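Asks: See the structures that follow.
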Structure 1
Amino acid sequence: MQNNIKFIRKLPIPKDLKEQFPLKPEYAQKKTIRDKEIADVFTGNSDKLILIIGPCSADREDAVLDYISRLAKVQEKVKDKIIIIPRIYTNKPRTTGDGYKGMLHQPDAHAQEDMLEGIIAIRRLHTRAIEETGLFCADEMLYPENYRYLSDLLAYVAVGARSSENQQHRLVASGIDIPVGMKNPTGGDISVMLNSITAGQHPHTFLYRGWECVSSGNPLTHAILRGYVNDHGESIPNYHYEDLIHLYHEYSAKKLANMAVIVDANHANSGKKYLEQERICKEVLHSCHHSSEIKSIVKGFMIESYIEDGTQSIDDGIYGKSITDPCLGWEKSERLILDLADLV
């Protein structure tokens, strides 16, 4: 029988890559402190707001580091109110499987796919972001087996709408010791997301990277609301007051630890109208001011933001402009962060 998978080369294991490109001890110590600050928000021990903000996809190292260095300056201004976790999303789910799949696949978006260079590039980018800006970042766990390449660097892990129902994503999340956000699926079924959170918070025995593994459960596994698509392909938001109250009661019935939700202000919540992200964040905070129940579970926002407004094709070559989903430009993003700090 013909084998339709061609095995190109054996990639380095995460342990070897970490030894080759280590995080310096002083930054590992700073990460321990930052992880505690972030965990305190999800456990209710801190009233600060979490902002997971940055490009839809990390497409080029120079522009991403430029963007995060700008975030670092704003973080200093709002540090008493907001914890900023920059998005460095290095692998991207594609609805049809076609298109730019992220830096993991293509360290150079204009070149051929090269996953050996890709795993090196994503580790280098996350490490440089830490060492040059002092901020610890978020990435999406699109491929659970690749999480270990970055496990000592990340401050936050997102599991996407297409992945939150997947067994391996859920079980690997149960063995992660930082917050893991489970998005509601594209069809909008909240029970699927809550089942994912339940699985992530429980201990499991499972197969991972060729090992039999045992996890202890991750009490920081939580919800991300990102809107959904109905039977007619129309985007339906789920960030409104009534949606948040409904989630609160459904969440409560599950009796899970550390009830928490991050509201994704783009995707189906905005209908990919990226300028709506500003209004959506402020509306959610308005709901928090009117309901103690909503305030108790809303921990922050996920915002797609870059240097330039909107999106472009890969061949346009505009510095700091998204080549995947449209993003809020820097001036609007900075103003939004400062506004949110005033509203918290």
Structure 2
Amino acid sequence: MNPVGEASVKLKRYKGNPVLRPNPANKWENLAVFNPAAWYDQEKKQVLLLYRAAEAHAEYKCCFGLAVSSDGYHFERVSGQPAFSPSVDGFDASTVQDPRMVKMGEDYYITYACRVFPFGQFWMPDDQRYRAPVCPPHFPRVIRTNATSTGLLLTRDFKTYIRAGRLTDPTLDDRDVILFPEKINGRYVMMHRPLEWVGEKYGTEFPAIWISMADDLLGFKQSTLLATAKYDWECGKIGINTPPVKTRHGWLTIYHAVGSDKYYRLGALLLELEDPTRVLHRTPDWIMQPEEDYEIDGYYKGCIFPCGKVLIDGTLFVYYGAADKYIGVATCSLDELLDYLLSCPA
């Protein structure tokens, strides 16, 4: 691992954070709201926030809520009901979580992590935590332990949806799945983080970021290693957080790394426009780390986890889950971040 100095550009928290809190009036979101996807509607001049919501139940089921904002800071919930919920008996029957979304044509394409069986409140002591049924030992580990897969969801109005199917191999614990907002050289592009692809065979000591291209959205079969843990603050797993933004210098995306203290910190990558398997520049130091009480005092202490960002008048708005309980927003100048990235090595 390489030590580094202080990053010259940091994401700045909104002083009014959290911008969304659990809502005791709605059972489905009375425990936590966090890890939101985001999209900026240019016509309506409105930010759409599709967020993960959890109810205070031992099974810890999650669904998605929808909120909107005209300024990127102040949000109103669209409804007292979930925007999207787990299926009755499908591969996402127990929970849907951590959405990321892009828009291509008239459709929003939403990648989301999901489980067949309920996860249980992971922060509770083992003897008090809900335990789902498990498959026998001869099943693959990820199925035996109810690991997380990733599904693909399509919608045009956030009222009706198409569950298109699984994007990733169901025998892998594969999440942090991101789609690019457009085809590149006629092909769809996906980034992901399979937890099992670790070791000499895969070229990485810790779970890392991979990239894949395909002719259709359910056809991602081969992946290339994109980025591994490199710096001291990245001494554990890393994964992509937000769909990339196209800039004149390359595709800009935010990623997270888990440090030795188990805290999540954020960095940025710049990928080549025509060949996004190439990392052009990478922040050698984190651009945001957990510091505020609402980022540390929650169900996952020290976790800041963005799933969406939008660009409004040159300012990058990054929406993140804080300690698996709240939603915050942090901003920076897009040009300043790009200038900093261009001064950094790959």
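Asks: A value of -12500 was derived for helix-only ellipticity at 222 nm (-39500 (n - 2.57) for each DSSP H run of 4 or more, over all residues; to 500); which structure in 1, 2 was it taken from?
Replies: So the calculation was done on 1.
Asks: Could you tell me which structure in 1, 2 was used to calculate mean count of other Cβ atoms within 10 Å over residues 257-264 as 17.8?
Replies: Source structure for this number: 2.
Asks: Please state which of the structures 1, 2 yields 2.0 when distance in nm of label points 7 Å out along Cα→Cβ at positions 129 and 209 is computed from it.
Replies: Numbers: 1: 2.0; 2: 2.8.
Traced to structure 1.
Asks: Computing mean count of other Cβ atoms within 10 Å over residues 217-224 gives 23.2 for which of 1, 2? Please report the intermediate quantities before stating the final value.
Replies: On the way: 1: 23.2; 2: 13.6.
It was calculated from structure 1.
Asks: Name the one structure among 1, 2 that distance in nm of label points 7 Å out along Cα→Cβ at positions 9 and 329 of 4.1 was derived from.
Replies: 1
Asks: Quick check: 3.1 is what I get for distance in nm of label points 7 Å out along Cα→Cβ at positions 49 and 65, calculated from one of 1, 2. Which structure matches?
Replies: Values: 1: 3.1; 2: 1.0.
It must be structure 1, since only it matches.
Asks: If we compute distance in nm of label points 7 Å out along Cα→Cβ at positions 161 and 249 for structures 1, 2, which one ends up with the highest value?
Replies: 2
Each value in this text was obtained by applying a stated rule to the coordinates, not by laboratory testing. Please read these numbers as outputs of a predicted model, since none were measured by experiment. Cβ atoms are built from the backbone, for glycine too; each structure is taken alone.
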